[in-house]
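Down below are the structures I want you to see.
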Structure I
Amino acid sequence: MALNLSQKQEVVAELADVAAKAHSLVAAEYAGTSVTQMTAMRKKARETGVFLKVVKNTLASRAVEGTEYECVKDKLVGPLLYAFSTEEPGAAGRLIKEFAKSNDKLQAKVVSVGGQLYPATHVEVLASLPTRDQALAMLARVLAEPATMFARAVKAVADQQGGGDEVAAEAVAEA
């Protein structure tokens, strides 16, 4: 169904708003993808904070003007599905990678993060980025490590001096 001018303007405005806030973009060829597969992908996209949209490339080009995704304008060729990660950078990459496993017709064509255009093969790298929760857990481990090492060192010194667990417990309580 053809869109009239006001509908096109709404689509461009919506995409521009999403692009301005998004962490990453993956554009993928979707020709040959079944309705059932697209429905499942859209459902998963909503659950994982990915804005998923199929629009004409000319509208997408207009929408990314003035955003960090302007670098992809020349690569928008053919029927493309646009996946913008709105909550965490790797979400769109994980979505496309997951659904491409069961659908060989779904292929990433454009990957962009931080104003940089990357080859389609970088969807693997994008998909491997940790989720927000994983990144916070990694940070917590890094921050806890010095305190753990300090407690071990105090316990080792206390054991050598014969004070044992009481001294180590006091040192950990103070830290």
Structure II
Amino acid sequence: MSEPTAQSPAQAPSLQDDDFKLFGLPAGFALDRAALDERWKALQRQAHPDRFAAQGSAAQRVAMQWSVRINEAYQRLKDPLKRAAYWCELNGAPIKAESNTAMPAAFLMQQMEWREALDEADGAAAIEDLLAQTQAFRHDMLDQLGRSIDQQGDAVGAAQQVRALMFVERFADDLHGRLDRL
């Protein structure tokens, strides 16, 4: 970013740039979290509305827009599932989780087995074991998702994997909720 002016807290990037470009990162799944965090801090320092107090309220409003935009992009990029969904949408494969719930039969069977196991769980140890299984499954799915995006560039396949991971995340949330109630 160049030095902010009264028109904009940054000249090089645009508010319309995608998140990856805004943060100066290659568009993909794998990223260096420390580099992302450092870039977020640098962008926030450059766009902080207090830096524009002497330039008037219009400059401060623009700086606030930049600050909001930077924070929204950071929230998407730091979360692997949100980052993957965003990448898919940028590459022409929107997730459409509400309307596209088609899943492979094997995945649906896994989900049914987990739900039955949760219904039959008789204590914290059983739920924690189920949580460990889902976390291992999630980890494997994230690895597959990374390969689909970074090695194969398969937006359609990655979108299906994102939708499946959303199911896994919801189930993990259910498990955490059940543990909290015990």
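Here mean count of other Cβ atoms within 10 Å over residues 110-117 has been calculated and equals 14.2, so which of I, II was it run on?
II
Have a look at I, II and say which one yields -0.94, -1.11 for log10 I(q)/I(0) by the Debye sum over Cα atoms at q = 0.18, 0.23 Å⁻¹, for residues 30-125 alone, as calculated.
So the calculation was done on II.
Of the structures labelled I, II, which one yields 29, 16, 13 when semi-axes √(5λ) of the Cα gyration tensor in Å, for residues 70-157 alone is computed from its coordinates? Walk me through the numbers on the way to the answer.
On the way: I: 40, 14, 10; II: 29, 16, 13.
Among I, II, the structure yielding 29, 16, 13 for semi-axes √(5λ) of the Cα gyration tensor in Å, for residues 70-157 alone is II.
Taking relative contact order in percent (Cα under 8 Å, 6 or more apart) for each of I, II, which is largest?
With respect to relative contact order in percent (Cα under 8 Å, 6 or more apart), the highest-scoring structure among I, II is I.
Tell me which of I, II gives 3.7 when you compute distance in nm of label points 7 Å out along Cα→Cβ at positions 38 and 94.
Corresponding structure: II.
Using log10 I(q)/I(0) by the Debye sum over Cα atoms at q = 0.11, 0.17 Å⁻¹ as the calculated read-out, with -0.54, -0.99 as its value, let me know the right label among I, II.
Going label by label, the one that fits is I.
I have 13.2 for mean count of other Cβ atoms within 10 Å over residues 54-61, calculated from one of the structures I, II. Which structure is it? List each step's numbers first, then the result.
Details: I: 17.0; II: 13.2.
Source structure: II.
Given a value of -17500 for helix-only ellipticity at 222 nm (-39500 (n - 2.57) for each DSSP H run of 4 or more, over all residues; to 500), calculated from one of I, II, which structure does it belong to?
Comparing all candidates, it corresponds to I.
Every number in this text was worked out from the coordinates using simple rules, so none of it is lab data. In this text, all values refer to a predicted model and were calculated from it rather than measured experimentally. Cβ atoms are built from the backbone, for glycine too; each structure is taken alone.
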